Structure I
Amino acid sequence: MEILALILFISIFVLILYGYPVAFTLAGLSLLYAFCFLEPSVLAALPARVMGVMNNYVLIAVPLFIFMGLMLERSGLAGQLLETMAVLMGRIRGGLAVSVVLVGALLAASTGIVGATVVTMGLISLPTMLKRNYRTELATGTIAAAGTLGQIIPPSVVLVLLGSVLNVSVGDLFAAAFVPGFMLVGLYLVYILVVSALNPSVAPAMPPEEVAAFIGPGFGAKVLKALVMPLVLIVAVLGSIFAGIASPTEAAALGAIGATLLTALQKKLNMNVLRHVMRETTHLTAMVFIILLGATTFSLVFREMNGDRYLVEWVQNANLSPYMFLMLVMLVVFVAGFFIDFIEIIFIIVPIAAPIFKALGMDMIWIGVLLTINLQTSFLTPPFGFSLFYLKGVAPPEVRTAQIYRGIVPFLIIQLLLLALVMFFPGIL
């Protein structure tokens, strides 16, 4: 029976790689194995499991954070942020790339939607950077990497989902991910500034006269408006969680209302915008939850086949130390990120590894942060890195796919460096 459980896992993985829908593959194949190899009474527990997912209060944060991110995308604040930061940083070498990373961090802390961030920055910043003679690889790599910061910097949908799967507090995960998230921002900035200093032609500064032309009457008010609005939202959402005033779900609701008010203040709120945001929120939420329900079915059948117990015994019999097992899982997650989506990894691989981590007595908050950093790489790893697809879709025709792939390599190495730092120095959290 234990071997059948492993065959089930491998079969699901293979079918997903062939392109079958994740949710229906998870649920359908699991039900088929259950009908063939388990007692019919086992499936009597499935409705209770499904309702347990649907009644999970923490998961209400998922549609609320998605709504918040999509509404902010429509507010036009991202464009204003990029324009003002580009002018403020344009006088230094690599200043435009620095502004992209800083704006990416601000958007990550206020939206967390990778696709929206990459597309917005790709449309606004990439043509400007290429016009300023930035090396294409540095420009594309910076935009793609900065866009993924929403996966690690809270509030993050990834952290909410991992909190649910690992059965840990989402608020604690947010607090633990805060420092590594901004460490990653710092490492990006150091890399850009060092490369620009060593080779000024890679990222030249804007001419002073052009910067002066942008700075006119009312520029200070424009900067204040562009920076203050997102910062107020960030403080309201994260501050309320860290201060213990609100749960992540309540803070998500506050963020959704705040994003709507900011869009209204920008005079961008109308029925078309509201309809678009609500439709996309419904679409993305339905996608996440149908995969979650499929994963719940898989988890039930896998455990009834004693698959989790078999894996725990295998790890114990193999005399793997906790760190060796952790490194093995991190390697599997990293490689899987080349081929499948982060949501699929969270709902397929993580539930299998989580009981073993618990059996080994490991800190599940620390594990959650490590998994989040690792999952972030899946957006940058070819051939299926979503950030690469988003950026290629909005890049000028002269930007080749090979240039985008080369551009993300240094940033991918930086992410893996951060993963190693947090793994071997847990005190960073």
Structure II
Amino acid sequence: MVDTASSVDEHKSLMDDPGQRGRFGRFGGLYVPETLVPACQELEHAFRDAWSDPSFRAELDELLGNYAGRPSPMTECRNLSAELGMRVLLKREDLNHTGSHKINNVLGQTLLAKRMGKTRIVAETGAGQHGVATATAAAFFGQDCVVYMGEVDVRRQALNVFRMRLLGAEVRSALSGSRTLKDAVNEAMRDWVSSVESTYYCLGSVMGPHPYPWMVREFHRVLGQEAFDQCRELLDGGVPDVVVAAVGGGSNAIGIFSGFVDTEAELVGVEPAGGSAVGRGLVGVVHGSMSYLMQDEYGQVQEAQSVSAGLDYPGVGPEHAHLADIGRARYEPVTDREVLDAFELLARTEGIIPALEPAHGLAWMVRCRDELAGKTVLLNLSGRGDKDVAQVQAILDGDPEALETVDFGEAGNGHQ
């Protein structure tokens, strides 16, 4: 572990307010049709007003504690640590209500929607965890809910589709493009444009037009602050040597990074090799913001590929692009084969079945065990693996349809 005595000035954070332009360095911004500009500006004003209101913060804190089940615990993995030769800690976001970190952001946004007088919620989802969390919160607040999900993901995440419908949400398949997360975002944004007066778009990651990347980060700060406090207690006032999290859009990673960005801890985001936007992407605009984006030589968006539906996205949140640019965080790719092996490893050594998303972080730790030998490594276990068990079983059994979603190729190199 490292000591925090050499941390930067606590009054000047690398994760400050990005301002009305919504810029993280050269990334971020507001690239939307003119019809959506007023809606984004209305949302920014409403969020700033709510976030400065002690009664809003108190109501959200009460929901996070008594409904979502925060604080989530910190688990020391002694068996896995012995096998890998490093001290492994897990931030257990898998134990939140609905099974992932997504509930933090969703409770904040649906509470904000209620404050704004919006009666209908739309959302996109990949692995289904954001959709389940949104359907859950909408049921709690009595709001109508429509969740867009790529047709491919509807098939491989059938359990979460059923959970959303059981909670009263309408699940609509996105049939265009790769029929995965990118296309679900497209459909949700089209819906929002056409019904903005009554509809709130509950975006699930730190992507999209301003203020979403900033707002979603702020709603996830709770997990970073908890992790920091828990590590200080567990590590005698220090922080981990390395903090690791999976990155697709990047919400769970930005949440836990927020607790350590102003310390000496190394930050590592782990991307799927087939969706390595930081590792092999170029600067471009997608879904309303500028960031690293997988593109061909003509600037057309390339399709991402990942065994994990939640990371099957060709871009990355703009704040992650900024952290990579300034060298504060590094982003590393892992293959689907490495992820499946890590999925089984955590289950076998610790009795914890992870979601495929955080299994990416563990896969990188396994690969870099020599580099990490003797260090304290904190992994954000952003979700539990119930939703992925049937898919993984089908893959391991050699089901041809399940194998279509897997790429066993080699990982590329990320930005250092």
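Looking just at FRET efficiency 1/(1 + (r/R0)^6) of positions 198 and 246 (r between Cβ atoms, R0 = 35 Å, to 0.05), which of the labels I, II belongs to the structure with the highest value? It would help to have the intermediate numbers written out before the result.
Working: I: 0.15; II: 0.50.
Checked I, II; max of FRET efficiency 1/(1 + (r/R0)^6) of positions 198 and 246 (r between Cβ atoms, R0 = 35 Å, to 0.05) sits with II.
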Assuming -24500 is helix-only ellipticity at 222 nm (-39500 (n - 2.57) for each DSSP H run of 4 or more, over all residues; to 500) as calculated from a single structure, say which of I, II it is. I
Of structures I, II, which gives 34, 9, 6 when semi-axes √(5λ) of the Cα gyration tensor in Å, for residues 350-397 alone is computed from the coordinates? I
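One of I, II was used to compute relative contact order in percent (Cα under 8 Å, 6 or more apart), and the result was 28. Which label is that? Spell out each step's value before the answer.
Details: I: 28; II: 20.
Label of the source structure: I.
Suppose you compute semi-axes √(5λ) of the Cα gyration tensor in Å for every structure in I, II: which one lands on 39, 24, 19? Please list the in-between numbers first.
Details: I: 39, 24, 19; II: 29, 25, 21.
Structure I accounts for this read-out.
Bear in mind that the values in this text are calculations on the coordinates, not laboratory data. Just so you know, these numbers come straight off a predicted model, no measurement behind them. Cβ atoms are built from the backbone, for glycine too; each structure is taken alone.
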